[in-house]
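Taken together, the values in this text are just the output of simple stated rules run on the coordinates, not laboratory data. Quantities reported herein were computed from a predicted structural model and do not represent experimental measurements. Cβ atoms are built from the backbone, for glycine too; each structure is taken alone.
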Structure P
Amino acid sequence: MDQKKIIAYTIGVIMLMELIDGSALNTALPQIAISLQVNAITLKVAITVYLLTLGLFIPASAWFADKFGNKNLLFISISGFVISSMACGLSTNITSLIIFRAFQGVFGAFTMPVARLTMVRIFKGNMLAAMSVVAVIATIGPMIGPLVGGIITTYIGWRMIFFINLPIGIVAIILVYFYLPRTKLEKVQAKFDLKGFLIIGSSIAFLMLFVDLMIDQEISLLWKTLSLTLSIILGFFYLGHAKKLQDNAVINLNVFKNECFRYFIVISTLSRLVIMGMMFIFPLYLQTKQGFSAFYSGLSLMAFIIPVWLVKKLVKSILAKLHFYKFFIINVGLMALIYIAIGYVFLYFNFIEFLVLLTLLGCCFGTFTIIINAAIYNSLDNNDHMGVATIINSTIIQLTSAFAISWVGIVLATLSGVTNLSFHSVISFSAYAWTQIIYAIGLFIIMFYIFIFKPKNLENVPIT
């Protein structure tokens, strides 16, 4: 087999390990909750802490890859990811599970991003050949993750979801050792911006703490207010810090001077904040309110995931006819209407109607994610900002997913009249339904933003 094709497969296996792990766990949450004797909504922390640490450490990955070498860093990160994954599978309580999930996130931040960076450097000028292999493998993870998670949870046990990373990780390490070349180290222009990393990381962590404490009535309002205040203050501190360091800041904010880039990033951020909790709420509803097994709830989600993959072929023709602005208006509006319909189905459940709505939602969401990413990168007229934009976009994707799951948990508990979540707390049907209505309201607000804040030079953004 061609050497470069083997390298592409190696990178694909690395990405597959992380993607299956992330998508399989959602399906298993209700069963993990029963095993650990906690409420399923409480277990959202096991997902959010992973996404949070992943998002926090991604900005540091490129610097460390340049400093220590891609191959060395991948050895350490893959090994650490597998070991922490095994530790998650051996957890006997929610505290240990959360701690080891945090470690998974840290190591994961130096795994898939570094693999992508390696691919860019090795296949520079011939990315199509690499993506023809990597994209297929990387797509398999999110597609089969919920189904694999459901099968394993139903017929073997939820712990095996974490243990399955061991054989995949071993294969990845062997492939890295024998086939992945050491890419030429980039010249490190400055010391790692540790101060900026700690400031922005602390700001995000305090904001996440505030969101998670909102539902806990045993925590005083003073502590909740304090965590929010500290988050805001540290955020302003980082703005000043980044302005001072410019290109050497851990997250270079100069790219936001580009009006179109800023416009698309805001659309992406708000949309993900509104809707990314769906992969948490759908399996939870099916298993706790409709009595589905983990296997059948995972199988049901294929109605959403398969269209996400299939609509890739339609993207070029859609953009050719609508361009970015019209597409986002229509797409976001359709998703809002679909969520209203899902809210109704949650109250008067009909499985066929639910599958049809999931399929439509998958089509809309699939085209949205592809086109918003294309818009973000196409809006940049300076190639020097491409790396910064990649880091910012990757970080936003992880952090918004974490916050989306957190606020969904708060809304479900609040609308059910639950002030302190316990194993016996019951989430009402109406709470699930109203959450979908809130999704829709959020999407209508985003439509308003798209219309009001349209940049004057938006039509100049190339469609590729």
Structure Q
Amino acid sequence: MSDANAAPLVPPHDLQAEMGVLGSMLLSQDAAYIARERLAEASFYKLAHQDVFRAILALADSHGAVDLILLCDELEREGRLEKAGGRDYLLELMEAVPTSANVEYYVEIVRENAIRRLLIQTAGEIEKRSFVPAEAVDHLLDEAESQILAVRSQKDSGQVRNVTDVLQSIVARLEELHQHPGQLTGLASGYYDLDDLTGGFQPGEFIVIAARPSMGKTTLTLNILHHVCAVQRRPAALYSLEMPAEQIVSNFLCIHNRIDSHDFRRGTLKDKDWKALEDSLGDLSEMPLFIDDSPSLRILDLRARARRLAHRHRIELIAVDYLQLLSANKGHENRATEVAEISQGLKALARELRVPLIAVAQLSRRVEQEQRRPRLSDLRESGAIEQDADVVLMLHRPQEAGEEIDDVAGNEADLIIGKQRNGPIGQARLIFQKRFLRFESRATSAAPSTVPY
């Protein structure tokens, strides 16, 4: 049989299951809640069913309960009663199921068919764009991967959310926080002062840790990752463009066991260090940290890799060391516009995956030349980093900046919160134990726990 004579393909759908969902919603308020959580108007193939679904939800919001008379009145008020099939069809919907007990089964059938239709639509859009010579292949691959993953996770960035649904989510979150007073709303860094000011690293936040070379910004980032992965057992990803994975893991061993990093590099460990090392190997081998040490990465490639990793391992934190070593997707007239593209790409990735993303960044030489504390304006090569970041943390160690200090303050460090979009600015007071590659909080209060998010 030739393709020309083949019957046209009909998009996947199941009208009986759609009727089962709507009939269940008319019979039970709980069924309406279940359907609302899993489905949207576009989940229904038949346009009349979309109208009925929307009307039932509107009535549930305004009246609580829904019945046939109220539904007919609502659709008539909207001028859509006849388009929805009229009173006889609505009665047929109500009689389609004797009970709402199977609503979850019907919902799943409707949802799976909706996903299939969305996949078909997405594939069609990708196919059309693939025929356009001007479309860069790398951008096509990035868009294709992003759209397919969005379909899989049902988190399409183009989805419109009703304010009512958002409010319900916020109220539920507030109630949860009220039941756990004093706990963090985000991911704990392990530094009491910092966590107190930020509430922890929040999902979707773009966080920049900036400093001049040799201040310890990479070491600080590794300490945060150690707390997240080894202490809290939360999965994280590190994209290290400067340091190989072997060096990173060696540093983790020193951080975890308080081993002198100089002795570790030379292999001159004391007996107690060997024992600590052996005891910790099993624990650290189970640390849910995934390291990508590719020495050169474009922002496009990093985003693609992060998406796949986040999907497979439910990553809760991403760290990039460091921002200025990333490359843009295309050539730019100057470095500032290139860094701006990288910064915007990292921010978009944090929002897309809904995880905090830490990017290490360099500060300009003015800090050293003027021997002073860093400012936001010192972010090197682009004001876009300051603009895009939700939180900017600047690490300052007076002894490394050439300031006059006494011996007591020789190992002190300040983590300056120069910007926080949704919170106060300030500083966290730290102690840097250079031998052990450890930053520790100078605060002595107990570490707050984290409310799951």
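Which of P, Q yields 4.2 for distance in nm of label points 7 Å out along Cα→Cβ at positions 144 and 264, as computed? Value 4.2 for distance in nm of label points 7 Å out along Cα→Cβ at positions 144 and 264 corresponds to Q out of P, Q. Computing Rg and Dmax of the Cα atoms in Å across structures P, Q gives 21.5, 63 for structure P.
Taking distance in nm of label points 7 Å out along Cα→Cβ at positions 112 and 440 as the criterion, the top structure among P, Q is Q, with the largest value. Across the set P, Q, FRET efficiency 1/(1 + (r/R0)^6) of positions 320 and 360 (r between Cβ atoms, R0 = 25 Å, to 0.05) reaches its highest value in structure Q.
Of structures P, Q, the largest value of relative contact order in percent (Cα under 8 Å, 6 or more apart) belongs to P. Here helix-only ellipticity at 222 nm (-39500 (n - 2.57) for each DSSP H run of 4 or more, over all residues; to 500) was derived from just one of the structures P, Q, and that gives -15000; the source is Q.
Which one of P, Q has distance in nm of label points 7 Å out along Cα→Cβ at positions 72 and 376, as calculated from the coordinates, equal to 6.1? Only one of P, Q returns 6.1 for distance in nm of label points 7 Å out along Cα→Cβ at positions 72 and 376, namely Q.
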